[in-house]
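Down below are the structures I want you to see.
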Structure 1
């Protein structure tokens, strides 16, 4: 991933289900995002620390380092601490309330949910500048 170009959000998807990650990638690219995909928590952390994204969408149920730990490490690191973090899960939002995330993308999701998430990110980013 490269730095944001002309408002193009850079999104990292950390998801072990290849069908889900492919669908997210397709939706995000269709909405004008640069997308990188990792299928393990370890790979996601490596990508995020090497080139911090604007947003990371993280599955909770990952092999190895799970999504909760990925979120904790991303928030704790100065390179990724301000990255917008989104949890993607079939769990109820109440079950994930302890996580330091900016939003939740409930599974199964629709393109409209991804679009709404991206619009919220863009609005938030515009207010920060």
Structure 2
């Protein structure tokens, strides 16, 4: 029973990640189409993707581990953003190293997406939304 519940949480997390990626890329592409420079457009897309992921994760994915309003909820938000920044750093490192080693940047980015997804899932499941032990 617990295994099935964990599988459902993971599937919801995959869906949330896909939606957040769509927000990120949609924002990025729209801002590029409006003539904005690539770096600020990428940063804006990534930032809106983080907001979208938080909203879905805290309301539909990790519902059992979301803190009530107050200091603990604020702590979760900070940890969530921190996990996103760790994912961004890992992505940047993999793409940078991959291209330095001669990989096509698109292939390096695909590898980075997989690695970043795995790392942020683990951080969010085991740290950000960790359930308090039962008394």
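Assorted remarks:
- Source structure of the calculated read-out (helix-only ellipticity at 222 nm (-39500 (n - 2.57) for each DSSP H run of 4 or more, over all residues; to 500), -12500) within 1, 2: 1.
- Source structure (of 1, 2) for mean count of other Cβ atoms within 10 Å over residues 37-44, computed value 13.0: 2
- Test item: percent of Cα pairs over 26 Å apart calculated as 11, pick one of 1, 2: 1
- Entry that produces 24.2 once mean count of other Cβ atoms within 10 Å over residues 53-60 is calculated, selected from 1, 2: 1
- Comparison of 1, 2 by mean projected area of the Cα convex hull in nm², for residues 21-60 alone - largest value held by: 1
- Which entry (1, 2) yields the derived value 0.35 for FRET efficiency 1/(1 + (r/R0)^6) of positions 29 and 69 (r between Cβ atoms, R0 = 25 Å, to 0.05): 1
Any read-out appearing in this document is the output of simple, stated calculations on the displayed coordinates, not a laboratory observation. Predicted model only: the values in this text are computed from it and were never measured. Cβ atoms are built from the backbone, for glycine too; each structure is taken alone.
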